[in-house]
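Next up, some structures in structure tokens.
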Structure 1
Amino acid sequence: HGVIALSRNVGIREARGEYIAFLDSDDWWKSNKLEKSLAYLENGKDVVYHDLLVVAKRNQRVLWRKARTRTLKIPIFKDLITNGNALNNSSVVLRKKILEDIGGLSEDRSLVSIEDYDAWLRAARITERFQRIPQTLGYYWTAGGNVSNPKRTIETLDVIEERYSSEFRGPAAGHGISWLAYARGRAHYQLGLYGDAQKYLKIVSRREPSALVSIKTYWMLFIIKIYKIRQGL
């Protein structure tokens, strides 16, 4: 029915094992991924994840680029709120009980493409035992049935901010607004809505983004400036 969480929740309910591993249909793992993940889980961790190698659209050529994760700081929930999603969905393995305790993945249609982030936030309310594995154990394909698109990104960001409004508007908001503004600015830029994109990207530039985000932000602002000059705006 267009809601991926529906089928995933069926799989979670039918699973008989102690752990659940997520894998999107167009991604794949290295042969030792589960072995490495289980080593951490059996040592007391509840949620484990890792980087993925990005694969090009054409001829499935592996790029020398990673879909990077980051090590989360305790409190995990605050880190996820203030810095955004840190987990690649196809890298995550976690205890089935965690998913049961949070009621599974949200089947709310307004969260399609961001239901994983919502799940990690809810999981972080009940456990701090998240572990980033410092290895690249899978591949992320950049084409195919990816449900994300700029328009949907804007819609889902609005929904997630409203759902966790007290956290986004609380003491952490000064930091949290930076990644939200960048995501919104980038999505508006991709849609060619340069006025809105510029508004959000200027918010990012006034914060202290990472070096990579800073470069991307100023590049988009530069392109917007050139566009406006050419349009006589």
Structure 2
Amino acid sequence: EAFEKRFNVKILEWYGSVEGGFAYKPIGKGPIGSFGKPVPGVMEFKIVDENDNEVPVGQTGELICRLLKGETKVDYLGKPEESKEKTRGGWLRTGDMVHRDAEGWYYFDYRKGSELRRSGDFIQPEYIETVIGKHPDVSEVSVYGVPAASGAPGESDLVAAIACFEGKSVDPKSFYEYLKKNLEANFIPSYLQIVPEIPKTITEKALTRVLKEDFLKGVGTIYKYEDYK
């Protein structure tokens, strides 16, 4: 709402995947943050657990979908087994973890497999990004993992890369205070990486590979949470 008022525009929220699957929320309808509902008469959605059982309303699971007319099929070049698995049982496996409210509106939560393990907890970077993105001085954010300093196999330390609005900056001490007020202790990033802008692909996805390479080389401005506890 604040964005729409500031720039005098209307935001159309929608969902789409390369292999198939489409939903949208008409402007002025439905709750903010939902990507909408599948187009009636065209596609069917389900949210399932790891055993393909539908999950209850409000619970996160993988979004799977199928066409109501015709065959739901994906063909990856030279990868017949992967193609078959992608549409196992006639349903497209999107790899997107979502939930649905009681009125049937769908919400994106995170990508399947994007979780990072930290001190035994599985953490979704997108959740932390949402919290950091609400900071008034932060323009862009990307949260990713690096090998844990403890050396524990499969464990990650969290890095929050942020770019500030023009003319703005963040003080690491006050920024970490903000995080402590809004995140559980195990969700607070171990490192804060301040960059001029978040590098992105042509589809506007954060290039965490580039951020991670710079971090591991010690390039840029990096702060350690341990120094501000």
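For the set 1, 2, ranking by distance in nm of label points 7 Å out along Cα→Cβ at positions 12 and 28 places 1 highest. From which structure (1, 2) was distance in nm of label points 7 Å out along Cα→Cβ at positions 44 and 92 calculated, if the value obtained is 2.4? Answer by label: 1.
Upon calculation of helix-only ellipticity at 222 nm (-39500 (n - 2.57) for each DSSP H run of 4 or more, over all residues; to 500) from the atomic coordinates, which of the structures 1, 2 produces -15000? Structure 1 accounts for this read-out.
Each of structures 1, 2 was scored by relative contact order in percent (Cα under 8 Å, 6 or more apart); the highest score is held by 1. Distance in nm of label points 7 Å out along Cα→Cβ at positions 180 and 204 computed as 3.6: which structure among 1, 2? Answer for the origin of the read-out: 2. A value of 1, 6, 12, 16, 19, 18, 13, 8, 4, 2, 1, 0, 0 for P(r) over Cα pairs in 5 Å bins from 0, in percent, calculated from one of 1, 2, originates in structure 1. Upon calculation of mean count of other Cβ atoms within 10 Å over residues 84-91 from the atomic coordinates, which of the structures 1, 2 produces 14.2? The read-out comes from structure 2.
No value in this document is a laboratory result; all are computed from the given coordinates. Quantities reported herein were computed from a predicted structural model and do not represent experimental measurements. Cβ atoms are built from the backbone, for glycine too; each structure is taken alone.
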